[in-house]
Structure formats: structure tokens, C-alpha cells
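Structures are listed in the sections that come next.
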Structure 1
């Protein structure tokens with residue numbers, strides 16, 4: 001029993017784990033395979049601890065699979081166990097094979113058994129089938145796949161203990177598909193402070209492109225499970241900084257754990273065919289990070305000094321299509337200097353892989369492949385390393401990939417031309433090679449003007465006219481591609497010539513049609529049918545009319561959009577003065593009013609004042625006024641107003657009574673004036689000689705009140721002193737009667 005004393009602490013940890021929660025599942029995967037037509041076999045694999053209650057439930061389990069499509073259709077599939085595939089997969093040395101908890105009577109080494117359940121189902125062509133295992137182990141849904149309560153990196157969204165949930169997807173709209181098969185048995189127990197590796201050994205019979213990722217678990221409702229900080233899907237457990245890596249090409253995980261803990265880890269594999277996603281599957285496992293284990297598992301990495309072609313990145317050799325042969329060596333190591341047994345699988349067709357010094361302390365894998373007829377793709381093979389230690393051997397699987405890439409190809413598409421005024425916007429379409437790739441753009445002097453790192457396959461930039469060169473390359477690929485392109489002016493110039501339409505009045509002199517082109521531009525004239533004119537068009541003003549042409553401008557090689565040039569010949573406005581001329585009293589004032597135009601000019605300007613922009617005048621003698629009115633097109637006409645009968649008006653009369661009763665008739669009293677006054681002062685007195693009203697405005701009337709109170713009925717007295725604009729002075733006095 002080699003190195004047994006070294007694993008006693010590990011066994012104690014696992015036994016303690018087993019006693020904390022009896023009903024737990026170590027992990028599982030959900031897969032499907034095409035049978036014929038629309039018929040598929042759905043397979044669920046679960047790994048259960050033999051010492052837990054799960055072992056009994058797994059033996060009688062009938063897992064439920066929820067099946068949905070993009071239309072919301074829903075059904076449930078009941079799986080049955082394939083008894084012949086039930087297998088103990090405990091990682092234990094042969095000497096301890098009968099000392100596991102899977103045996104009867106139970107031994108001391110924690111054991112794990114694999115259970116496989118399946119059923120046949122018809123899946124009509126659909127863009128997205130979803131197969132969901134929501135942890136239900138029987139038809140009632142009451143028995144569920146519980147994980148260890150020691151799991152410390154996730155928080156179940158339902159608030160219950162964490163359970164195992166798995167999802168697979170299928171797009172069989174354009175053809176059938178089968179998920180990859182996971183060829184390695186998981187060994188999810190890892191020693192802290194030692195380099196560790198994990199790989200699920202995914203092999204796809206359809207030869208689809210596989211892309212691997214670490215994803216969050218999903219709960220019973222298909223919702224992503226929340227990680228407990230600082231954990232995440234891509235960093236699901238504590239590691240030595242900088243040691244966690246995950247290959248999206250092979251699914252290889254490498255890490256150095258630093259903390260004793262239990263972590264739930266979900267691997268997702270997506271299948272792409274001609275760039276389209278056709279399916280996906282999941283394997284979820286519980287990782288146990290343990291301490292005080294001195295039997296580190298053996299491992300092997302490609303020796304960079306032995307690689308004869310391509311560029312090595314981690315354990316992937318990148319080559320370009322056309323490479324003739326690849327050779328490299330993978331020496332295996334065991335930190336305990338144990339003998340190492342190496343088992344190879346999934347060797348690419350035509351490749352030769354042999355193990356030298358197998359079952360020794362220093363085996364070496366020699367890999368050689370003639371690539372003459374190899375099509376581009378990712379070719380991954382696996383090496384399983386086992387050191388045979390007891391009771392728990394160091395056992396792990398590592399992936400190695402030869403990536404044969406098509407050389408980069410590139411073409412460009414003009415998204416927006418220069419239009420002879422700006423830059424040309426270009427999409428560069430990148431194909432082949434590997435991602436991320438680098439795009440370097442240089443001008444005709446080989447100066448670098450832009451660099452990009454891209455994974456999408458499309459890079460957008462803009463350029464002035466000139467000659468350019470593009471270099472496409474990737475740091476881990478030995479081949480690169482150059483591409484020359486030229487940016488020339490073309491397109492539609494965005495602006496027509498600058499101009500304003502012309503408006504003329506009848507018989508005005510015709511002007512020149514002179515729109516202003518852009519610098520270096522030339523104006524081009526067309527009739528309304530789009531026929532090009534040989535010269536600048538002309539027009540006449542001898543009748544009310546409308547002339548119209550099309551025009552644009554040519555700048556460099558670009559022609560602008562068309563615009564219309566209009567010339568309008570307008571009639572003159574009908575201007576009329578609304579004031580009546582002839583007779584006025586000397587000093588009469590009035591607003592001057594005209595119609596027929598949009599604006600007016602009055603003469604003589606020195607005789608006119610403006611109140612709120614309205615013209616006002618006083619007439620003191622014979623006077624002629626002339627108004628010039630303008631239309632909206634600035635065409636003008638005139639009218640004349642003459643005052644030639646000027647009367648020297650200056651008469652006053654004094655009403656004998658008034659009735660301030662509010663009926664609107666004769667409610668106020670003042671002297672009646674005929675003519676215009678320059679000065680005016682009216683005073684009203686009561687019978688006691690008290691002045692009760694005064695005014696300097698000949699239009700203002702006394703309302704029969706004093707300090708707001710009505711005055712008594714009776715006689716009142718007035719005194720008026722005024723001077724007319726004629727110079728005559730008026731002094732009047734007397735009495736009048738206030739009546740009610």
C-alpha cells in the first residue's frame with residue numbers, strides 16, 4: 001500500500017464531508033445523441049457518493065427532463081437508468097479496490113458510482129431546443145440532487161440547499177446534431193499549493209468546432225445562480241495569483257489551489273458548424289480542495305524546445321494551413337518520483353503518438369503528424385496520467401491541441417464614400433487565422449496610422465484619399481497576411497451651390513444667375529426634365545411669371561444633390577390711404593393709415609411722429625402726404641393724401657345741466673370744444689365756493705362726485721381759461737345744474 005500514510009488526512013476530510021450531509025451528488029452531465037430522423041437519445045450522467053443517501057435514490061431514480069423550444073412549447077421526459085452502465089469510478093489503487101464505501105460491507109475509502117439515465121424523444125426541427133435537468137430525481141419532483149452543504153462559492157436563488165441543475169441546447173433547424181461525449185471520469189479532489197489540472201475530454205463525432213467556457217450554474221427556474229464574493233463563474237475557487245487558466249479551445253483548466261474548500265464548477269461546451277451554434281452541453285462538478293496530501297498527481301506539458309513547426313501557447317500548437325509536419329515531445333513528471341502510466345486517446349487521424357518509457361518515472365510522449373492533407377481545425381488529444389499510488393492514486397487528464405488555421409484573409413467594404421469632402425468609412429472583413437488577431441494599418445510611407453485587436457471579424461475605420469496597406473497577424477500564429485487598398489474620391493457631394501431665389505417686380509432690369517459653388521466646384525444647370533443646359537439660363541421681366549431650373553455642382557469627381565432655382569416676376573401692390581383729405585380744423589391730429597402693402601414709408605417725414613410704430617400727424621395748414629407701400633417682394637406703389645381746407649376752429653359751448661345717474665347718457669359735464677387748444681384749465685365750484693373739480697384735459701368730464709361721494713342736486717359753478725392753436729383766448733364762467 002504505497003504512500004498510504006500520506007493520504008490519511010485526505011480520507012479524514014472526505015469522511016467528514018460524507019457525514020455532514022448524506023444526500024449529495026458530486027456532479028453530472030446532460031448530453032444527447034441523434035438516432036435517426038428526428039429521434040434523439042437524451043442521457044443524464046450523475047456521480048454520487050456511495051456512502052450518502054443519494055446512493056439509494058440514484059438506484060431507484062427516474063430523473064425528469066424539462067423540454068422547451070423557442071415557441072414556448074413545454075413537455076417533460078422521464079429517464080430510466082441504464083443498469084449496465086452503472087459503474088464505480090472511485091479513484092483508488094487496485095489494492096484498495098475492495099475497500100471503498102461502494103462495497104458491501106462498506107470500506108473506509110469514500111467511493112463514487114456513475115449512474116446513466118436515458119430516454120428516447122422526437123425533436124422536430126427548431127431553432128432552439130432547451131433540455132433542462134432541474135435536479136428532480138423522481139416523477140413526484142420531491143427527491144432532488146442535493147450538493148454538499150460544504151459548497152462555499154454559490155448561493156442558490158431559491159433559498160434552499162444547492163442542487164445540481166444542467167442544461168443542453170439543440171438547433172436542428174438545418175440538420176441533426178449530437179453533443180460531444182465526455183471521455184474522462186472526473187477526479188474532483190485536488191491538493192492545495194500544488195499544480196492541478198482538469199479536463200473533461202470532450203470528443204465530438206460530428207467534428208464540429210468546440211468552444212469551452214466556465215459558466216454560472218442555473219437554478220430550477222433557469223436563472224443564473226449568484227456567486228458568493230469574491231467568487232465568480234470564471235474564478236470559482238481560491239488560487240495562487242496568476243495560476244488559473246482555462247482554454248476555450250480544449251477546456252483545459254490549470255490552477256494552484258490555496259484554500260481548503262468545496263467549490264461548484266460548471267463547464268459548458270458549445271458546438272459551431274459553419275459559424276452557427278448548433279448545440280451545447282454542460283458538465284457540473286464539485287471540486288474538493290484538500291490539504292496535507294503529499295501525493296501530487298503527475299502531469300505533462302509540451303516541451304517548447306521540441307516543437308518543429310508553429311507557435312506554442314500553453315499546450316496548444318498553432319500552425320497555418322500548408323505546414324508540412326509537426327513534431328513535439330511531452331515529458332511527464334511526478335513530484336513524488338512515482339512511476340507514471342500514460343494512456344493516450346483521441347489521437348488525430350494520420351498522427352502518430354507513442355509513449356516512451358511508459359510506466360517509469362520519466363515517460364515521454366512523442367507526437368508526429370504529416371499535415372499535408374489536413375484541413376483547418378482544432379485537433380485535441382488527451383493523455384491520462386496515473387501514478388498508481390495507494391489508496392488514492394494521482395490521476396488526471398490533460399489536453400493537447402494542434403490548431404491548424406486557415407491563413408488570414410481580408411477584404412474591405414466601403415460603408416460611406418468620401419463624397420469628395422471627408423473620409424471614406426471602411427469595414428475590414430477578417431477571416432481565417434485565430435482570434436484575437438491584430439490589424440495594423442500603414443500609409444504609403446509605411447508609417448503606422450492605426451492598430452486594432454479584434455475578435456469580431458469586422459474592424460471599422462475611416463481614411464482620406466491615398467494608398468494604404470493592412471497587416472493582419474496574431475501573436476500565436478506564424479503566418480500573416482498583407483492587403484493593399486486605395487481610397488479614392490467618389491460619391492455624392494452633400495451640398496448644392498449656395499444661392500437665394502430671385503424676386504423681381506415688373507419691368508425691373510433682369511439680373512445674373514450667380515449661385516456660389518464650393519471652392520473648386522462648378523455649377524451645372526438643367527431644365528426641369530433633367531436635361532443639361534449648355535449655358536446659364538436667362539429670364540425676362542415684362543410679364544408676371546415664374547421661371548424654374550434645376551442645378552447642382554460638381555466638386556472633384558462628385559456631383560451634389562439637385563436643388564431648384566426659382567425666379568419670380570411680381571405685380572406692384574395696390575396701395576390706398578384710408579384717411580379722408582380736404583377739410584380739417586387747424587391743429588387736428590390723426591393716425592395715418594394705408595393698406596395694400598406689408599410696410600410703408602410716409603412723407604414728409606418731418607411732419608410725422610410715430611406712436612407704437614404707427615404714424616401720427618398734426619395739420620396746421622394746407623398739407624400733402626405721400627405714402628410709398630411695399631409688397632413682400634419689395635415691389636412698391638404710392639398714394640397721396642391732401643388737406644387743403646383748413647378751418648380756424650376755436651369755439652366753446654357750455655351745457656346747462658347733466659345727469660350723473662350711470663345710465664350712460666349725459667353722465668358727465670365739461671365745456672364742448674370745437675377746434676384744438678394749446679392750453680386748458682377748467683375749475684368747478686359748489687354753492688359755498690369750494691373747488692370740487694379741476695382738469696387740464698379738454699376731453700375730461702366731471703362725474704358729479706367729490707372725493708368719491710356723489711354731490712347733491714343743485715347748481716354748480718365753472719370757470720374756464722383756454723387758448724386755441726389759432727391764438728384766440730377763451731375765458732368763460734357761469735353755472736349749470738346737477739340733476740339725478
Structure 2
């Protein structure tokens with residue numbers, strides 16, 4: 001797996017970044033108004049080779065790949081480059097591939113003339129809006145079965161006020177002189193591939209634009225005070241920013257995934273191209289709106305730069321029409337068999353394959369279930385603790401398939417994050433997705449790190465052998481996700497032992513488990529983060545009461561009561577009043593991963609159900625545009641969740657720093673899961689109201705399941721604060 005640019009691409013990005021910082025500064029962008037075209041900038045880009053970046057070397061260009069062009073477009077988006085750059089890049093390549101216009105191609109590469117591309121067939125839309133049409137010397141267009149080069153005289157280019165003062169123009173292409181450059185399926189396919197490449201480049205341009213706007217807003221919110229505090233501490237501002245950075249990164253990764261899929265010849269490449277631009281257009285538009293809100297009144301003024309980002313976030317993609325058209329297009333490509341003509345993208349350095357070792361662990365897991373698990377046992381599988389089967393758990397431990405993340409010297413499998421991700425996918429495919437092994441692994445690692453020899457002998461050994469399992473005792477009725485506000489009291493007695501008194505809430509699995517990892521208050525006079533101590537507490541001990549709490553997710557959790565429960569000091573984990581440190585180690589294992597796997601289960605069930613549901617007038621629901629669009633939207637969100645989680649894996653493996661990538665994976669995927677589950681429940685109603693076995697029951701269950709994912713493991717609100725602070729540099733909003 002790789003999320004890094006090559007060394008050469010890093011150098012190229014730095015070169016373009018330096019050039020654009022100087023030549024597409026705010027002052028230069030403003031100076032280019034109202035036409036929105038900076039001739040000097042254009043010439044400078046040409047001198048750097050930018051305009052011929054995608055033109056084959058044999059035709060006088062640099063012969064670089066679409067990914068390289070995307071690197072340039074991110075920087076162009078970040079600096080609001082004044083000119084139809086994405087359009088010019090694909091037009092120059094198309095001109096070269098069609099041939100016969102060497103002189104014009106040379107002038108286009110040199111920046112002497114501007115050649116752009118039209119997005120609609122001029123046989124049907126003779127007059128249409130063209131990106132760069134105000135400054136274009138020529139436009140490449142489709143005309144039925146031909147690809148034509150339309151020459152645009154100066155008098156045909158009429159300036160018109162527009163949303164963001166970009167050089168668009170409505171041109172009568174059908175009424176202008178045109179030369180046929182190619183005819184037939186091959187020529188039309190080249191034209192269509194150019195449009196597809198424009199979508200990818202525009203996706204990355206919007207990603208760069210949106211990130212720049214968001215970072216400006218984030219910086220301002222750490223400087224501006226209201227009511228005596230930095231406005232970045234207001235969660236009404238910071239939490240949407242946390243969501244937006246996830247959206248922006250997802251759009252970029254969808255474009256990267258599209259490029260990777262095209263390079264690998266995968267069937268989903270065309271759909272990903274369309275979904276990437278749809279995603280990016282939405283993310284950029286929402287970012288612009290929130291950035292203006294963050295700046296307040298000053299953001300509305302022409303004097304402040306943020307309005308330039310806000311308006312161009314809409315103007316750049318909308319020249320090709322309604323973004324929902326791309327969502328509909330993706331739906332047809334995914335669910336109606338529509339085939340797209342895709343570009344030759346060249347070398348793509350990013351890679352999202354988990355690797356051969358990951359496939360081996362998946363094969364091992366599938367072989368285990370095929371050999372050891374009966375249909376009767378499968379009938380009782382569930383995503384919650386209620387899906388626990390002690391026999392299967394013990395067999396998994398013996399097969400070294402239970403504690404996959406734990407280091408080998410602790411008794412675990414010691415798998416890499418990539419292998420663990422692959423293993424979780426395999427378990428999900430088998431339906432074995434309850435949290436027992438994960439929590440047992442977490443508690444075992446904490447005991448290994450902080451436990452006494454006696455605790456390791458009496459408890460850890462049983463857990464590692466699969467003869468005991470554990471719960472987590474963090475939350476309480478009055479503190480929820482604010483676990484450090486725990487009041488459950490641990491009092492040390494004269495003989496050194498401890499007495500536990502209090503109540504814990506959401507102690508899932510306590511009716512099944514042997515032990516609980518418990519956070520207790522040992523010094524009420526210290527600040528709340530400092531007066532805590534962690535213990536292992538036996539749930540079968542005298543004074544422990546477990547009371548079931550049932551959820552609408554078909555899940556049982558528990559409230560647990562502790563009345564004069566006695567434990568030895570040897571069952572303490574870490575130092576007295578040092579529980580926050582111990583807790584941090586456990587939370588480190590709990591965060592991250594995300595819910596892409598169950599999102600995919602939801603999607604697959606909804607697709608199957610749409611294929612069964614009849615609609616008025618004949619046919620099935622899956623054949624309708626509305627169903628295809630909504631399924632495609634969920635598909636995009638599944639891929640986005642996967643990519644965000646992969647980035648977290650990759651950054652962990654390669655030590656890329658803490659950008660809150662784990663919290664991003666958890667929070668973003670859970671929020672998408674709940675939104676999509678609600679929508680697909682609606683789409684497939686009333687069939688989805690049934691809990692019958694099959695796709696209807698699965699959509700029904702996953703809708704209910706999704707509600708818990710935004711709460712357990714740390715609520716979305718907590719994770720958004722972490723993303724805002726660590727990922728965007730906003731001031732801390734939690735005490």
C-alpha cells in the first residue's frame with residue numbers, strides 16, 4: 001500500500017507550488033479579474049512544461065501520466081490559478097492523439113494559443129457554455145460521430161458577468177468554422193476519454209481549493225476571539241470543519257482510486273471517475289459556505305479572499321452542468337451496465353492493495369470457518385456480544401486467529417495493520433464480527449504492559465488461552481464518553497487491597513465475560529484526569545450485580561453495580577492515580593478501523609433487494625435512476641470509508657505522524673453508515689420494514705446497527721474534536 005508521491009513527483013509539486021505561490025497570489029488572482037485569465041501566468045506555466053504535461057513526447061510534450069497532471073491541478077486549485085488549466089491539459093493531449101494539427105499543438109503547449117474542450121455534443125447543443133471560451137482560440141468538440149476542431153474568432157468571444165469571474169463564454173460552436181480531426185468509434189472514444197480525464201483533474205483541483213479554504217478558516221478560528229475565547233473552541237464551528245476535512249480527503253482519494261482502478265483495468269474505474277467529481281463538487285461547495293460562516297461578516301466582503309474560493313468552488317465544476325448528473329452517470333455505470341471510454345492514465349504510484357500476506361490470512365480464516373463452523377452456529381452470529389460462541393472463540397485462539405494485533409512475544413499473531421484489516425474483512429464475510437476477541441485482545445495487552453506477575457498468571461494466561469473473556473468498564477450513567485469524569489470509587493484498605501463501589505453503564509458483554517477492565521476514581525481531590533486508577537475486576541465476585549439493558553439493535557448491553565467488591569492490589573494496572581496513562585494505551589487500540597465492512601454489507605443487501613422489488617409500469621427498482629443514484633452514493637461512501645481507513649493503516653505502518661487519521665476513519669465512516677442506512681431503508685420500503693431472513697432483514701438490521709456506531713468506541717462528537725485539534729490545528733474544545 002502506498003499513499004506517497006514519488007520523489008520526482010514531490011519535486012514537481014514543489015516546483016509548481018513555488019511558481020503558483022508567486023504567480024497566482026491573491027493579488028494576481030484579483031488583478032486577473034474580471035476576465036479571470038492571467039496571460040502572464042499562462043505563459044509561465046507553459047515555460048515550466050505544464051501545458052504539455054500530458055502530451056506524448058513524440059508530439060513535443062512531456063509524456064507524463066494523469067496522476068502527475070493531478071498533482072499540478074491540486075496546486076492550481078490551492079492557488080485559484082486563473083485560466084482553464086484542466087481543460088487545456090486534456091485538450092492538448094486529445095489534439096496530439098488525433099493528429100494533424102502540429103502547429104496549433106505547438107502553440108498550445110507554448111502558451112501562445114488557448115485550446116479548450118466542449119462537454120456537450122454540438123450536434124445537439126450547438127450553442128453551449130465553454131470553460132475558457134472567453135479566451136479560447138480553438139475548441140475541441142464532438143459532433144455526432146466526429147471530433148472537430150472549432151476555430152473561435154475574437155468577435156465570437158463575448159464577455160459576460162458570471163458567478164466567479166472565470167473566463168467562461170457561451171459559444172455558438174455549431175455556427176463557427178470546424179475541421180474534422182477524426183471520425184468513428186475510435187475518435188469518439190478518445191474525445192470521451194479526454195472528458196473523463198477532465199473529471200479526474202477537476203476533482204483534484206477542487207480538493208486543493210477546498211483544503212486551502214478550510215485551512216484559512218481553521219487558522220482564523222484560532223486567532224479570532226468572541227465572548228473572550230477563540231471561536232475555534234466553539235464546536236458549532238470546529239465539528240463541521242472536522243467533517244469537511246474528511247470529505248475533502250475522500251474526494252481526493254476517490255480520484256486516486258479511480259486512477260489506480262483504470263491502471264489496473266478494474267470494472268469500477270468509470271464509476272469512480274464520476275463519483276469523485278460529484279463528491280469533490282459537494283465537498284468544495286460545503287467548505288466554501290462554512291468558511292464564509294467562520295469569517296463572519298468579513299467573509300462577505302470583496303476585500304477578503306475567502307469569497308474567491310467560495311465562488312470558484314461552484315464555478316469550476318458547474319460549467320459542465322449539474323453535479324448530480326455525475327452521480328446518475330455513476331449509477332448507470334455501476335448498476336445498468338453503461339461502459340465508459342477511459343484514458344490511458346500512465347504510471348500511478350499510489351497503491352491500495354493490502355498485499356499477498358493479507359490474502360493469505362484471509363484464506364486461512366475462510367478455511368477455518370469452512371472446516372470448524374456449522375450452519376447451526378452461523379445462525380446465531382451477530383455483530384454484538386450476543387454473537388459470541390465460546391467454542392468457536394476457543395478454536396480461533398488455538399488456531400492463532402483470535403489475537404491478531406498482539407505482538408508475538410505476548411502470545412498474539414503479530415500481524416501488520418494491513419493483514420489485520422484484511423482479516424477483519426474476512427471475518428465480516430463469514431459473519432463473525434462480534435467484539436469479543438477485539439476487547440479480549442485489548443485488555444490482554446494492557447495487562448501485559450501494566451499488570452503484575454500475579455495478574456498475568458491468574459488472569460492474563462486464561463485470556464490468552466481462550467478460557468476467559470473481558471469487558472470494558474469505562475462509561476458511567478453520568479459521564480458517557482467523558483470517561484475521565486468517572487466517579488466509581490476505589491478505596492485502598494489497610495491491608496493494601498481495594499474496595500470497589502459504584503456503577504458502570506454500557507458494560508457490554510458483562511453477562512458473558514469473566515473480568516472487566518475498570519477505570520475508577522481513587523482521589524476525588526485531584527483534577528479529574530489525574531485521580532484515576534485502572535483495575536481488573538472479576539465479574540463473578542461477591543458484590544457484583546449485572547443488569548441487562550436491551551437496545552433496538554437486537555443487542556444486549558449492561559449496567560453493572562459494584563457494592564463492596566474486594567480485589568487485591570496485584571490486580572491494579574499501572575500506578576495509583578495513573579489511570580489516564582493506562583487508559584490512553586487502551587484507547588489507542590480502540591480508535592480507528594472504521595465501518596466500511598458493514599457499510600458494504602448494507603450496500604450489497606440493498607442492491608440485492610432493489611433487484612427483487614417490482615415497480616409500477618414493470619421492471620425492478622434497480623432499473624430506475626433514483627435507485628441507481630442512491631446506491632451509487634452509498635458506493636462512493638463505502639469507498640471513501642475504505643480509503644480513509646487505509647490511509648490510517650498506511651500512516652501507522654510508515655510512521656507518518658498523527659493527523660487524527662484513526663478518529664477520522666471511525667467518525668466519518670460511522671456517520672456515513674447511519675446516513676446511508678437511513679436512505680436505503682427508505683429506498684427499499686416497505687420491504688425493508690421486515691426482519692425476514694435475506695436482504696430485507698439485513699437492510700433493516702444494519703439501519704438499526706448504524707445508530708450505535710456513532711456512539712460506542714467514543715462518540716462522533718469526541719472524535720470530531722480530536723480531528724479538529726490534531727488534523728486542523730484548532731484550539732482544544734474539551735476540558
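Read-outs throughout are calculated quantities, based only on the coordinates presented, and are distinct from any laboratory measurement. Just so we're clear, the structure is a prediction, and the values are computed from it rather than from any experiment. Cβ atoms are built from the backbone, for glycine too; each structure is taken alone.
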Answer label among 1, 2 for the case where helix-only ellipticity at 222 nm (-39500 (n - 2.57) for each DSSP H run of 4 or more, over all residues; to 500), calculated from the coordinates, equals -500: 1
Comparing distance in nm of label points 7 Å out along Cα→Cβ at positions 167 and 479 across structures 1, 2, which is largest? 2
Here semi-axes √(5λ) of the Cα gyration tensor in Å has been calculated and equals 104, 43, 23, so which of 1, 2 was it run on? 1
Check the numbers for FRET efficiency 1/(1 + (r/R0)^6) of positions 439 and 559 (r between Cβ atoms, R0 = 25 Å, to 0.05) across 1, 2 and tell me which is largest. 2
Going by relative contact order in percent (Cα under 8 Å, 6 or more apart), which of structures 1, 2 comes out largest? 2
